[in-house]
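Enquirer: What follows are several structures.
What follows is calculated from the coordinates using simple rules that are stated; it is not laboratory data. Small disclaimer: the values here were computed from a predicted structure and weren't measured. Cβ atoms are built from the backbone, for glycine too; each structure is taken alone.
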Structure I
Amino acid sequence: MLRLGALDVPDGRLVVMAIVNRTPDSFYDRGATYELEAAVERVGRVVAEGADMVDVGGVKAAPGEFVSPAEEVRRTVDLVAAIRDAHPALPISIDTWRAEVAREALAAGADVVNDAWGGVDPELAGIAAAAGAGIVCTHAGGLPPRTRPHRVSYPDVMADVLTRTTALAEAAVAAGVPRERVLIDPGHDFGKNTRHSLEVTRRLDEMVATGWPVLVALSNKDFVGETLDVPLDQRLTGTLSATAVSAWLGVRVFRAHDVAATRQTLDMVASIRGDRPPVHGIRGLA
C-alpha cells in the first residue's frame with residue numbers, strides 16, 4: 001500500500017501530482033502562480049480537473065538567482081497552509097532539498113517531502129520522519145542543486161539510478177519514515193542528457209521491480225523537447241506519450257503541469273490494463 005498523507009493508494013490506482021510553482025521565474029509558467037491568490041486558485045482548478053495531490057515549490061530547478069532558505073519558506077509555507085485550510089484531506093508535497101524549509105512546510109500541513117536533488121541535505125529524511133511524513137527519493141546523479149549536467153556519462157544509467165534511489169529509500173526508512181510513505185524517482189533530466197532520460201523511461205519496469213512505488217516528473221521537460229525538436233509550448237503530446245509508457249510499465253505517481261490531459265491519459269491506460277472500468281459501457285448493448 002502506498003500512502004500519501006490521508007490518501008491510501010491501492011495497487012492499480014494512478015496518482016496525478018499537480019505542480020504549483022510559487023516562483024517568479026518558473027521555466028513553464030513564468031510566474032503565473034507566484035502570487036498567493038493565483039496559486040490557491042490553481043489548486044482549486046487542478047483538483048476539479050482530477051489531481052490527487054499537489055506539489056508546492058518555491059525555487060526553480062534550473063540555475064538562476066540565489067533564493068535563500070528564508071525566501072523559500074516565505075514563498076511556500078503560507079501557500080501550504082492556505083491549501084490545507086481549503087482542502088483538508090488533499091495530500092500536499094513540498095518540493096525542496098532543504099531540511100529547514102521542509103520542517104516549516106510540514107508544520108504548516110504538507111504531507112510529503114519531494115527531494116528532487118537526491119539527498120544533498122542529510123537531515124531531510126529525519127525531518128520527514130519526525131513529522132510522520134513521506135519522502136520522494138530522486139536520482140540527480142550526485143549533482144549539487146540547481147546545476148545542469150555537463151558531459152555526464154554512466155556505464156549503465158539505470159544501474160546508477162537503482163543504486164542511488166534505493167539507498168536513499170532504505171536510509172529514509174532507517175531514519176523513521178514509514179516504508180509505505182517512501183517513493184523513488186528516476187529524475188528525468190536531472191544529472192542526465194536526453195538519451196539517458198529516454199533509456200530510464202524504457203527501463204522503468206526495473207525500478208518498479210524493486211518494490212518501491214515509483215514517481216516520475218516528465219512534464220514538458222527538455223528530453224521531450226530535444227527528442228521531438230519542439231519548443232516548450234509544444235511538448236504536451238510528447239509528455240503524454242511518455243506518461244502512457246511509464247504508466248504501462250508500472251509507475252504510480254505522475255508530477256504534471258497539464259492535469260486534465262494527464263488524468264485522461266492515465267485513466268485510459270488504467271482501463272486498458274483492466275484496473276479501471278469505462279465510465280460508460282453501453283456500446284453494442286442497446
Structure II
Amino acid sequence: MEELFVRVHDQEIRISNPNKALWPEPRITKLDYINYLLSVADFLLPYTRDRLLMIWCFPDGIEGKRIVRKAIPSFAPEWVPRFHYKDKYWILLNDTPTLVWLGNLAALELHVPFDTCHRINYPTELVFDLDPMDVDNFDLVREIALELKELLDSLHLFSIPKTSGATGLQIYVPVEPKYSFEDARKINQFIARYLAEKKPAKITLERAIQNRGQKLYFDYLQLWKMRTLPAPYSARAIAGGRVSMPVTWEEVAKGFHNSHFTMLNAAERLRQVGDLFSPVTTEKKKYRQSLDHILAFIKGIS
C-alpha cells in the first residue's frame with residue numbers, strides 16, 4: 001500500500017493512499033486535499049476550535065459511500081483533542097496536526113455546531129441558511145440575501161455571508177455568547193416570518209421539501225442545539241472541489257455562483273481579500289453584538 005509520512009508541528013502523521021483521487025473532476029487527490037487544508041488552516045481553525053466536530057468521510061472519494069462520524073474513533077491518536085459530552089467523546093478540531101489527520105481519514109466535510117464546548121447551548125452567532133429549490137436560480141438566493149441584509153442593517157446588526165459550497169448562502173451575525181438557543185430562535189423566527197410575509201411568492205419557511213414548490217427555503221431552524229453547518233473554508237463533497245467561502249456583500253450584489261470558489265483557487269483568493277470571516281473568529285470580541293433591544297421588542301409585541 002502506498003503511503004507517506006508528514007511531520008506537522010511535533011506530530012508525524014501517516015498518509016495512506018496519497019494519490020487516490022477523492023474528487024474525479026477536476027482530479028483532486030488525498031494529498032492535494034491535505035495540502036489545501038494546510039493552506040487554509042490559519043483561517044479555518046479559529047472557527048472550529050473548541051466546537052464538537054462532526055465529519056463526513058468518503059474513503060473512496062465523493063462518488064463512494066459517506067460515513068458520518070460524531071464520536072472520536074477508537075483508533076484516534078492520543079494527541080487528538082477531545083471533549084466528553086452526552087455519553088461520548090467528540091473531536092475538537094483545534095490544531096493543524098488534527099486537521100491533517102482528518103484529511104487522511106478522507107473527512108471531506110467538516111461540520112460544527114454554533115456553540116463551543118466551553119459554553120454549550122449559547123450560540124456565538126445567529127445564522128440563516130438560504131437554500132433554493134431551483135439549484136440553478138442563484139439570483140433568487142442573492143436577492144433574498146440582500147433583503148435580509150437590509151433588514152439586519154435596520155436592526156443595527158453586522159452580518160457576514162458565506163457560500164454553502166453547494167447551492168445556497170449562509171448569513172452569520174456574530175453576537176455575545178450570552179443568549180440561549182431559545183432566545184436566538186425567537187429572533188430568527190421573527191426575522192424569517194417578516195421576510196416571508198414580505199416576499200410570499202419567493203420565500204417559504206416550510207421544512208418539508210415536498211411542500212416548498214420552487215420557492216427559496218429560508219432556514220431559520222438550523223440554528224439549534226447540536227445542529228451543524230459546514231465550517232468556513234470546509235470543502236464540500238461535490239463535483240468541482242467546491243468550498244464554503246466567506247464573501248462580501250458587494251460580491252453578493254454584483255453576482256457570482258457557488259461553483260466559483262474551489263480548493264484550486266481558495267488560497268489565491270485569501271491572499272487577495274484576506275480572511276473575511278475574521279469578525280466571527282479572530283476579531284470576535286470587537287464584533288460581539290447585543291440582541292437585548294430586539295428581544296425586548298419581540299417581548300413587547302407578543
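Enquirer: Comparing structures I, II by mean count of other Cβ atoms within 10 Å over residues 2-9, which one has the largest value?
Expert: The structure with the largest value is I.
Enquirer: Assign the value 13.8, calculated as Kirkwood radius over Cα pairs in Å, for residues 130-217 alone, to the correct structure from I, II.
Expert: Clearly, the read-out refers to II.
Enquirer: Another one. 0.97 is what came out when Rg/Rh (Cα atoms, Kirkwood Rh) was calculated for one structure; which of I, II is it?
Expert: Computed on structure II.
Enquirer: From I, II, which structure was helix-only ellipticity at 222 nm (-39500 (n - 2.57) for each DSSP H run of 4 or more, over all residues; to 500) = -9000 calculated on?
Expert: This figure was derived from II.
Enquirer: Output the label of whichever structure in I, II has the greatest value of distance in nm of label points 7 Å out along Cα→Cβ at positions 106 and 226.
Expert: Looking at the calculated values, the largest one is I.
Enquirer: Comparing distance in nm of label points 7 Å out along Cα→Cβ at positions 58 and 274 across I, II, which structure shows the greatest value?
Expert: Result for distance in nm of label points 7 Å out along Cα→Cβ at positions 58 and 274 over I, II: largest is I.
Enquirer: Looking at FRET efficiency 1/(1 + (r/R0)^6) of positions 170 and 258 (r between Cβ atoms, R0 = 25 Å, to 0.05), point out which structure of I, II has the largest value. Walk me through the intermediate numbers first.
Expert: Working: I: 0.15; II: 1.00.
Biggest value here belongs to II.
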